[in-house]
1. Assuming 25.2, 84 is Rg and Dmax of the Cα atoms in Å as calculated from a single structure, say which of 1, 2 it is.
2. Identify which of structures 1, 2 gives the largest calculated value of relative contact order in percent (Cα under 8 Å, 6 or more apart).
3. Computing helix-only ellipticity at 222 nm (-39500 (n - 2.57) for each DSSP H run of 4 or more, over all residues; to 500) gives -3000 for which of 1, 2?
4. The value 4.3 for distance in nm of label points 7 Å out along Cα→Cβ at positions 200 and 264 was derived from one model only; which of 1, 2 is it?
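Since every read-out is calculated from the coordinates, none of them should be taken as a lab result. Source: prediction; values computed, not measured. Cβ atoms are built from the backbone, for glycine too; each structure is taken alone.
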Structure 1
Amino acid sequence: MKKFIISIFVIAFVGSMGYAGYYIYKKAEEAPVVYTTIEPAIKDIQKKSVATGSIKPRKEIDLKSRLSGIVEELYVEAGEIVKEGDRIAKIRIMPNVVNLNNAEANVKRAQISFNNAKRELSRQEKLFNKQMVSEFDMNQQILSFELEEQNLEAAKINLQLVREGSAKESGNKANIVLATAEGMVLDVPVKEGSFVIESNTFNDGTTIATVADMTDLIFEGFVDESEVGKITEGMPLSLQIGAIQDQNFMARLEYISPKGADKEGAIQFEIRAEIDTKDLNGFFLRAGYSANADIILDERKSVITVQERDLLFTDGKVFVEIETAPNTFEKREVQVGLSDGIQIEVVQGVTKTDKIKEQKDV
């Protein structure tokens, strides 16, 4: 029995020694750990705040009719350039029955008064030729006749305006919608045959066309309340427009709203920035394009940078690991500056030729 126990112990000892030898052999076969390195880069660093919004013309005008009626003819389409005074549309008047009856009655009364004045003038002329009335009385009768003639003409013009919206002898046609400013036609929301309502004190009226100056564009957007305290008027913006890939456009912040607005549970402040339209590189920015604006809070030009993830922090100090020999590193304290969240400026501690150990994500 004693011999059996000794045999079991010897077998177990030999087995464990064999396993240990095999483990040591396999470890020796494993390749040594090789760390990757990266050299510092010379880059521009920008600290940014982001705003979302859209592109808009600074001056956008809705053209409306002065009379209610039917759109008889459209003279423009969206995309055309118009000048002040150009014709936009012609409105066929649907006259109000009461106004039409009043205008016709006014013409009849004016015609009767004119006819009476004409007959009286003829009678006074005969008496004047016989020297039976004075020159003063004759002049008064001539003046009365001319006034009645003007009243009749005014009544006829008013009747034509009520019926048609224009007068033959007048250059100002109320039924013709004219451009009130130079610019591009952005939209014509009505079609020929559409009914339109006049613009007046109680009604905004139907928009016939929208005209805007597309050489004067702005970015209009919103920033969160946590960011608004970091920005000031005059700061540069870099715009990224969703419809135009891989292209940035410059703008300058010109307005920050003094009052925030609740948008989906967050307080946001409206901002406005002037777009540099002289540097569009041939791109045409359309009104309504959605855009994101990077507001440049601070920047450094052509500075030594490393990736922020490669920094080590110990006891309030910042370090990087510098390769001193193949796969051999030493910790070196560095002084850092501006960061954009990915790259960070290194003010002191590394050179352009140093090789920095890349820290693997845990």
Structure 2
Amino acid sequence: MTRNCLRKFLGLAGCLATIVACGAVAVAKHTDDLVVMKNGDRMTGEIKKVQRGELTFKASYMAADVNLDWSKVARLESKDPYLISMTDGHQFAEHFKLEDIDGDNFLIGPIVKVSHMNVLRILPIESKFLKQLEGSIGLGLSYTSGNDQYQAELIASATYRRGRHALTGSIDAAFSGQTRGTSTARNQFNVDYRKQLSPKWFAGGLFDLLRSDQQSLDRRITGGGLLGRNLLQTDRRRLSVFAGMAVNREKYHVAPARQSATNADALGGMDFTAFRFSKTDLRTHLFIFPSVTTPGRVRAQLKSDISYKLAKDFWWGFHIYENYDSQPPIKAKKNDLGVSASLSFKF
């Protein structure tokens, strides 16, 4: 009886192993994708993605992924379906083929033809969660021996995309002070969600947590919803504007505003991004909060990063942040401005 049970168990295990193996083969990514450059170079391997004007490709003889200029690609073929996003906002989950002809040379599925320069993004459909993430983590440090002053800043962000949905989380933490003196800190964490409603319009929400010693702000928690429109979207530049409503709850270090207060705000802003193949990266985010609870009070948050590529995934850049409050409820500084240089790793 024991032998029969063991035999059945081994048989079941064998069946399961076969099913898993077949499933793995069924969803395995092809590695015979074809890339032909306009100068005649020909490569066979695996298409990782197309994004920010770059085709990421990996051949079996390559030690690491390489980034190719998307505008210099003459021919591209794959047997796998991908999620294809266009500059006009349309999305497809299809096979594709790029042919070296004039005009509409990018074939999506069996019938749709467009110019390959109107392709904004090509991503694998069945990638694992970690492979779907894109972002960066940077660290800046400085020290002045004359007055024993130090400053450190950590900037990190990650974006996850799934179909028409995009979720971005970011951390911006800065510390400064003197070894025998006072120190100040500024910590900000935010989450931004966007869903594409149509080729031009999107909706979303935001959550923001801010603490700033410079402005005597113990904490400010902000949440809101927004509706926006993409004004410009190419493989090199993107510009969008948005508006909505938000609610915040804030608490300051000192009297008379030590108790938490809840405020309602209107919301407006814009996002601008510019890329230059393998060289520079510019990102700017601006949020403006005109107060509904306190007429005349306007808050603004600005983040801007410009990065220069050093080697592979390492970048050198400058980070600028500004938090402005036209009418703080206590006698405190209206703005908290910072500029830092950092070394970052992008993934």
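1. 2
2. 1
3. Computing helix-only ellipticity at 222 nm (-39500 (n - 2.57) for each DSSP H run of 4 or more, over all residues; to 500) on every structure in 1, 2 gives -3000 only for 2.
4. Working: 1: 4.3; 2: 3.0.
Value 4.3 for distance in nm of label points 7 Å out along Cα→Cβ at positions 200 and 264 corresponds to 1 out of 1, 2.
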